[in-house]
Structure I
Amino acid sequence: MASYAILLAGGSGSRMRGAVSDKILAPLAGFPVLVHSLRAFLSAEVVHGFVIVCRDDAQQSAIQEAVQPWISPAFSLRWARGGKERRDSVLNGLLACPDDAELVFIHDSARPLLTTSALLELSVVALRDGAAVLAHRVKDTIKQAPPHPRPVSPAVLQDLDRSTLWAMETPQVFRHHLILDAYRQIISAGIPITDDVAAAIHAGHPVSLVENLSPNPKITEPHDLHWVEFLLQQNAAAESASPP
């Protein structure tokens with residue numbers, strides 16, 4: 001039984017308002033953004049292959065050139081096409097995995113700060129419980145506003161209990177058959193979702209939280225590249241200062 005990482009390479013938003021041609025391939029601390037995630041999976045040794053979900057042939061060709069030096073013949077490298085919505089892209093990635101795949105790590109490649117320790121813990125928990133998600137506790141006070149509030153207008157804001165709130169990250173990890181069935185259900189029913197946990201929960205599968213104490217931001221705006229590069233440099237400095 002093999003485990004696979006499904007790396008989502010992004011759709012139309014990958015150009016970040018024209019700031020870069022493709023944020024997944026933008027240079028970041030010496031490597032394209034996506035390569036940082038790939039290297040983390042290889043270092044953790046938790047997967048036997050990758051499925052990279054691409055926008056089109058041109059993006060696939062560029063990504064293949066970027067990742068080829070890192071993929072040994074022992075690893076399976078598969079490709080899938082992105083869909084109209086994220087849920088369609090994930091389903092295409094799941095269908096590209098072999099039928100005997102055990103675990104799938106669904107990861108947004110715009111989060112390049114994965115750690116080996118997080119991947120190892122996710123693997124253990126997902127094998128035990130069937131589903132696990134990397135997440136962090138919400139630290140800010142969160143208010144719930146009425147639907148479609150107008151900016152700078154008075155509104156009755158509802159307090160939410162911060163102690164019960166978690167911000168979802170990726171990877172989100174599942175037994176392959178579990179999440180594949182869940183995605184088929186939500187797509188058949190036309191249910192909009194924004195992450196894989198929502199698909200699993202809708203299908204009646206509980207999900208275990210794996211707390212992440214390390215920064216794992218998603219690159220969405222041009223300034224995020226500078227922030228993430230700074231974090232990578234800080235991590236490298238801390239590792240070099242650690243005793244052998």
Structure II
Amino acid sequence: MLLVIDVGNTHTVFGVFVDDQLLHHWRVVTEPERTADEFGLLLSNFFAFHDIKTHDISGLIISSVVPPMLPILEEVAERYFHIKSLVVGPGIKTGMPILYDNPIEVGADRIVNAVAAYEQYHRELIVVDFGTATTFDYVTAKGEYMGGAIAPGIGISMEALFQRASKLPRVELLRPRGVIGKNTVHSMQSGIFYGYVGLVDEMVKRMQEEMRSHPAVVATGGWASLIAPASKTIQEVDDLLTLKGLKIIYARNHLKKK
């Protein structure tokens with residue numbers, strides 16, 4: 001079994017694969033203050049609930065955009081699974097050339113998503129990830145990571161609106177009945193929801209014009225399923241894209257070592 005761990009700024013996702021099948025996955029709040037023992041207990045409880053044995057885990061790969069979490073999770077791998085973890089970063093074999101000015105600057109999650117999407121579609125594409133930040137990543141027809149764009153995430157924008165505008169309440173993000181809100185809550189929902197739909201469609205359109213191409217557009221991340229139905233450009237939603245990418249990268253490095 002392979003344990004994959006995706007550490008984001010807001011959430012950390014764990015997944016267990018047997019060959020190409022994702023057996024189970026779990027999402028928790030990212031808390032860098034947690035100790036290795038706490039993570040070990042957390043995973044033990046998840047595993048016990050699904051009758052997974054700790055000794056069944058033969059491989060572990062980590063993608064993290066939160067640097068303090070890495071040594072903690074590496075300790076978890078060694079103490080609780082007795083294996084050395086593979087970390088997505090410089091020197092790892094991804095199978096995807098990085099055309100960024102400085103490849104080290106690209107977030108691990110962006111590379112992992114790009115690898116997974118290209119492996120699935122084998123064509124030019126844009127990956128839109130609705131995470132703490134909303135990212136747009138462009139992959140060429142040859143499977144090269146070209147670059148992309150980063151915008152504030154939906155959650156960040158909602159929280160900033162609540163904190164900085166004293167009369168505006170904290171609202172749940174839902175698709176509003178119409179664009180023109182008839183009360184404050186609906187007006188906020190409209191601005192945030194359709195504002196991000198417009199952001200996505202305009203960014204994709206501009207990337208298409210700049211590249212003079214028509215790439216596939218794949219969305220992932222916590223808000224993808226909400227935003228995608230209203231978007232004119234998003235073609236597919238894959239909530240498990242990052243976990244799939246981690247499995248692919250682990251296999252490429254595992255085979256390399258063999």
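Each value in this text was obtained by applying a stated rule to the coordinates, not by laboratory testing. No experiment lies behind these values; they were computed from the predicted model shown. Cβ atoms are built from the backbone, for glycine too; each structure is taken alone.
When you work out mean count of other Cβ atoms within 10 Å over residues 91-98 for each of the structures I, II, which one comes out largest? Present the calculation step by step, with values, prior to reporting the outcome.
Working: I: 20.4; II: 15.0.
Largest value of mean count of other Cβ atoms within 10 Å over residues 91-98: I.
Name the one structure among I, II that FRET efficiency 1/(1 + (r/R0)^6) of positions 51 and 99 (r between Cβ atoms, R0 = 25 Å, to 0.05) of 1.00 was derived from. Show your work: numbers first, answer last.
Details: I: 1.00; II: 0.05.
Source structure for this number: I.
Taking distance in nm of label points 7 Å out along Cα→Cβ at positions 27 and 203 as the quantity of interest, name the structure among I, II where it is greatest. Can you show the working numbers first?
On the way: I: 4.2; II: 1.8.
Evaluating distance in nm of label points 7 Å out along Cα→Cβ at positions 27 and 203 on every structure, the highest lands on I.
Which structure, out of I, II, was relative contact order in percent (Cα under 8 Å, 6 or more apart) derived from, given a value of 18?
Details: I: 23; II: 18.
For relative contact order in percent (Cα under 8 Å, 6 or more apart), the value 18 is produced by structure II.
Looking at mean count of other Cβ atoms within 10 Å over residues 67-74, point out which structure of I, II has the largest value. Don't jump to the answer; show the numbers that get you there.
On the way: I: 10.8; II: 15.4.
That would be structure II.
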